[in-house]
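Novice: Below you'll find the structures, each written out as structure tokens.
Taken together, the values in this text are just the output of simple stated rules run on the coordinates, not laboratory data. The structure displayed is predicted, hence computed values, not measured ones.
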Structure P
Amino acid sequence: MLRRLLFAGAPAFVAVTLMAQAPVIQFDKVHHDFGRIPPDRKVAAKYRVTNTGNAQLNITQVRPSCGCTYTMLGKWSLAPGEGTEIEATFDPKGLKGGVRKSIEVVCNDPKTPTLSLTLEAEVVQEIMPSVESVYFHQAQKSASARSQVRYASGNGEPVQIVDVKAPGAPFLTFAYRPEGKDLVMEVAFDGRKVPAGQYRGVEQATVRFTNPRMSQLPLNIQWDLKPSIQASPVELVFQGMAGKELRQKLTLKQAEGRSFRVTGNRPTLQGMRVEGLTQKASSMDLTVILPATLKAGRYSEVLALSTDDPDQPELTVRVVALLK
């Protein structure tokens, strides 16, 4: 800021210029790139700060954006022309991939009261899985399905598997092959080996490696079987007046065309009944009946049907009723 003083009483006006006193904060850099780093090694960067103004510079706060970064400041107050360093230490533990963090510096520079320093890194694990979970959705009971996981090398050394174990899951097998420095593992799910009565589950496999610093990684495997007997509709919706008997058609169909019989039913709503249970076929039409004794209101129930099909001894159908 410039102030101009004018003095009269002389043949000409005399102009005197006075320079306002103010600090100016200046950094040698505002960004640092650590490049590729492992997740178990802390790294540090230094930012040189100088007061290029003509008044005392006071730094009042240095605020990292998260707890993975902490800072040290050499001096909080700098005379004109004086400098110091802000050292930022970054801990990549628990992080992976591209990471960018910031540090806010607050000071009494009137033109730049706050300034942001940034740092970035690519956190690279020594072994990097392409996925952490594998899903087998609507898998066939009478067939097998496969999925792949790539374990990429992050340190330039070949990835080697010692073994893979999935306790209590005889329907899972694992095979693996090298591709350059990476390793590709194939997970096979055999629906024919799933124990009777099981239709879905979550398994955890443990993959062990020769790498001493990253000796093992978990792999979650979620699965569910495609129903052997399919119900249509999958949800029965009744709408009508209370005090009247209501009926809905329910079609059951065996996916592979085998004949089956419905051997029993267990509705959660008292008075609900099913007609047509005596037939044996690969496809059948049943009638689900709500009693006239139901009062007005909203009902959300379940109808469980037991069958003689070895692949699907039981199936459930949701029943919703809106009665006025």
Structure Q
Amino acid sequence: MVENKKTKNLKEFSTSADRFEGANLLCPGCAHSIIVREVLNATNDDLILSAATGCLEVCTAVYPYTSWDASWIHIGFENAATAVAGAEAMYKALKRKNRLLQPERVPKFVAFGGDGASYDIGFQWISGAFERGHDMMYVVLDNEVYANTGGQRSSSTPIGASATTSPAGRVSYGEKKEKKDMMAIMAAHGSPYVAQVSPSKWKDMVKKIQRGLNTEGPTFINAVSACTTEWKFAPEDTIAIADLAVDSLVFPLYEIIDGHELNITYRPKNVIPVKEYLAAQGRFKHLFKPEFKHILDEWQVRVDKKWEQLQRREEARI
């Protein structure tokens, strides 16, 4: 990890001026703004940012206004990683040719995308950027659905969730597929740092963001971003839902270093049943009908198995 004097301590972080303004059109209670604010405020470095088409982009840059107090580009649904990787490559080329006007200013390169733009449509672009080894960070705002285009399921949508293209009904319990393990996929790319975070555990989140920014090479952050609209809960409950996600171990918080060293960074003192997390969201309400009880049981088994695997891997350091 590269030492960076511009990394903020937690006190500086909490009192610094925002580089992501609160005036935007995101839904009340949307976790996107919380996560993005913490990424931008984690460092005093200059930032070169890109954002895929999605909720974040359409709600923060309605011409002639912008919420971004940093260099930012909106690019296509699929290629936020390519845009920021191109900027990083250009910076390195100008540096080699001694053509930088202010060579003492060393920017950080960050791309944002939702799960649709990251797990699905833009995956090949992210994979290519990581394979080429660009010095950048990719942040997934994971709300487990195509929230900006009508609530369609993505490969991040968990089993049993009702979405517009995987609706629950008399004979269907909703999404049939298990959520894609994006953390394992990105670690398998040999990334020097991948981490899973939640805005409800902000100290853990900021430390991981800072480590990602200060690590040379392509790094990856997967952030649970509770969606009041598609998950169907009250806007004021966003952080409570995020807490349920991590305390039920549905969204465990951990990091993987150099593709193999796994560290669990948060262990709930009181692990709650998965059904408490599911019961708090309207997208899962049908699972509590008698005919779908087996899906609740399957959920718990899968989460327990995944947690056991993470703990074994941490102990083995493999």
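Novice: Match the computed value -10500 of helix-only ellipticity at 222 nm (-39500 (n - 2.57) for each DSSP H run of 4 or more, over all residues; to 500) to one of the structures P, Q, and report its label. Don't skip to the end; give the middle numbers.
Specialist: Working: P: 0; Q: -10500.
The structure behind it is Q.
Novice: May I pose another question? Rg/Rh (Cα atoms, Kirkwood Rh) was computed and gave 0.97; which structure, P, Q, did it come from?
Specialist: Derived from the structure labelled Q.
Novice: Same structure again: When relative contact order in percent (Cα under 8 Å, 6 or more apart) is calculated, the result is 16; to which of the structures P, Q does this value belong?
Specialist: Going label by label, the one that fits is Q.
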